[in-house]
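Take a look at these structures.
No value in this document is a laboratory result; all are computed from the given coordinates. The structure presented is a predicted model; accordingly, all values stated were derived computationally and were not measured. Cβ atoms are built from the backbone, for glycine too; each structure is taken alone.
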Structure I
Amino acid sequence: MNTTTKDFVLRDVTLRDGLQLTGGLLSTERKVSIVRSLLKAGVPAIEIGSMARPDLVPPMANTLELIENLTPEELKKCWIWVATPRHVQKAAAAGAVNMQYCLSVSDAHNQANIGRSTEASMEALPQALEYAREAGAALQLCLATSFTCPFEGDIDPERVLRLVEDPRGTGTSDIVICDTLGHAVPDQVHGLISRVGAAAAGRDVVFHGHDTWGMGVANAVAALDAGATTIDGALGGLGGCPFAPGASGNTSTEDLLFGLRPSWLNPRNFADLVRLGEGITTELNEENRSKSAMGARSKAGAFQWVMPS
């Protein structure tokens, strides 16, 4: 692991991507509590919700209420998923100051996920950027299915790069590259992130990975070594896209933190995050997929990262 990976930002996406496939719902009050617990533990960035239609993604129905219940200081560290200019307007009116405008590299997934072509999403991006500028908000360009699509198969990296270099994205704050299905391997991730970084015109690169095939942490390390500055994870490995057959959980926040050890992490706040992930997965009746959370509950008491019994 390159020493530069120590300077990364971990963005926890439990409250957005982590909840999308869950059958249970969390109240606004519970979500506020989770946001504050994550911030108290030292997590520097959080994706807290989505402007997706609540009839299609019910766990996101109270996103606007959540935004309205957080303080301006808290919202500086919080991100909202948007897919249309109108989404940007509504999130900004509620108080959001960080958003990621998401579209899929593959047309088939963009149609399933957003109900329009990739080109139509790109055509709307300048208006979304204008609304974000008016609100003083940052807007990331998030590219789902950057490696594979459940309907089209492998994605040519050149398609990703054309979207990164498209002048209609000028003014976006960062580029988010998503391994939506968790099919990528480290060599692929390193290669694509390197090329995106070179084409990003000064924008930072974020890597959003899934652990479907067990490559989540390795892919995150590869992304950081290739120049990504932020990686996404979800407590307990929760999550997946409801419009992408074969997608499973996000890379576990606990596993990413234990493996990469950012400077703010210590055994105490790591234990707090393990307990938080355990609580959320239990409430939702979901499996906790984090290997590090399991390790933290082991009997190897002399190891400082094992939680006291």
Structure II
Amino acid sequence: MSAADRPAGADVPEFRAGFVSFVGRPNAGKSTLTNALVGEKIAITSPKPQTTRRAIRGIVHREDGQLVIVDTPGIHRPRTLLGERLNALVEATLGDVDVIGFCVPANEKLGPGDRFINERLEDFPRAKKVAILTKVDEASQSEIIDQLTRLGELREWDAVVPISSVTNEQLDVLADVLLGLMPVSPPLYEADRTTEETEDDRIAELIREATLEGAREELPHSLAATVDDREEREDGLLELYASIYVERDSQKGIVIGRGGARLRDTGERARREIEALLGRRVYLSLRVKVLKEWQRDPKALGRLGF
């Protein structure tokens, strides 16, 4: 209903807008939840730890408000310069947001990682705290009740909301709860804006996501991707030239695969996602490059956008 359609004297809720960040251990459903609320793929998803490497903003538009979701890297104990920079990014982000949503899967018992993150929430007293029970579509009713009880024992939350990002169960309830905790504010972004990410950044992340699929344990942290060039063809095809970076020659062989088979599969998966994002046909050329120990090299980190 537009303002013109409301009856005279109708009680119009105040417009609210603010920032929320979701935290939780790897594979708790943070990025999937971000995408579900925004209504499009803003953040890549993977069960691998530290899949998210930058603060990605997704904007949820409602008639009575605007939620700016800041999807951040996970809180972890850093082992490299990259890890230290990611932690610093998380600290800065969580210190500024209005609400922190603590995501815990309904079908997995609370573990040391969950308790570690819960304790870290004390470092951000400014933000309101909401417990979000994710993946309720994968849990039984008794598992959900047990997990809600355990969450209640951790602290006094401003709200507790069980949801499923896959079936959209209670996503509207969560959006209402989060918006109600936001300050009264004019819109922070234009109505047609869903993210601050550039097109090339989003394409590079889709390439990294495709490379992560099936990657060995030692590979995920060593992978990075960049879009190096693009060219418009007369027939409407967009040519994209991109690079996948690893840290060692042995990792390069793993990414390429025997006879280049794995790289071809990666390129095909990435191309489909990129075409869905851009709404057009794409030719994607991938090269795999070795950038020695880039996670520990300040110059290499700067070159890769960290």
Structure III
Amino acid sequence: MRIVFAGTPEFAVPSLRVAAQRGEVVAVYTQPDRPAGRGRGLQASPVKLEAVARGIPVYQPESLRDPAAQEQLRALRPDLMVVVAYGLILPKAVLAIPTHGCWNVHASLLPRWRGAAPIQRAIQAGDAETGVCLMQMETGLDTGPVLLEQRTAIGEAETGGQLHDRLAELGAQVLGDGLGLLRAGIRPVPRPQPAEGVTYAHKLDKAEARLDWSRPAAELARTVRAFNPWPVAEAQVAGERLRIHGAVALDQAHGAAPGTLLGASREGIDIACGEGVLRLRTVQRDGGRAITAADWLNARRDLVAG
């Protein structure tokens, strides 16, 4: 097969490796290099770095709506286009170019969590289970029929970063299964998504990272997990802004106003919430690195009794 792969972030790299195992990837599409780091120099995407290391030609159009970009893709004569977190919209004309259309690896159990941030939204919502779907792409946002899927439980303490890494590997497995079937002349049977259960995973916004102490502690603990490693939850604690990398909810009654510091020990920093208590275990001061609650207390001797 002649496969064109389109992807940009680290999540897509395991899928690229699987697609390229038999030397069938004739080109890789990824977003243009972007300024990054303190020097704001142009930085290649993880997918581009992987493609270059494998000697695969790389294309980086600003848009695939441009007729010239579409003609360039058509000239590659792709049998299949595999899309994994590419970040650019594929117009209808592009979807029709490959012989077998375009397949997408999506990190949720569709139709739940269509959209940009399915991994974090699943944790934030308290879902017990998630997974990956291999989907036949249509013009709608993650609306296409599902070809294959794999399910997995979400760990009680699993962070957005940890689940991201697991689903990246699981997505590569599902893609490998689909490609194996297609190579054998067996086209996976498309299963239309049900109309019920549709939810949207809106893009993460740094403004969401500010914790609202009036909310239940269990909800805030899920937000802390979901937003680790980005954008990282933050809150005012004992008069200073802290970024919160790790926290657990305590089912503990109290009569204090939300946001009140109830106690601080080596086990954590206990904050009153609308329901229950949030115990902060790993925090980060402005300009510092992530530290344990015990280390934070060493720097805040004013909070230590006696």
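Using Cα Rg over 2.2 N^0.38 Å as the calculated read-out, with 1.07 as its value, let me know the right label among I, II, III. Mind dumping the intermediate values first?
Numbers: I: 0.93; II: 1.07; III: 1.16.
It traces back to II.
Now for a different question. Hey, helix-only ellipticity at 222 nm (-39500 (n - 2.57) for each DSSP H run of 4 or more, over all residues; to 500) derived from one of I, II, III reads -12000; which structure?
Source structure: I.
Let me ask something additional. Compare mean count of other Cβ atoms within 10 Å over residues 193-200 across structures I, II, III and report the one with the greatest value.
Details: I: 19.4; II: 14.9; III: 12.4.
With respect to mean count of other Cβ atoms within 10 Å over residues 193-200, the highest-scoring structure among I, II, III is I.
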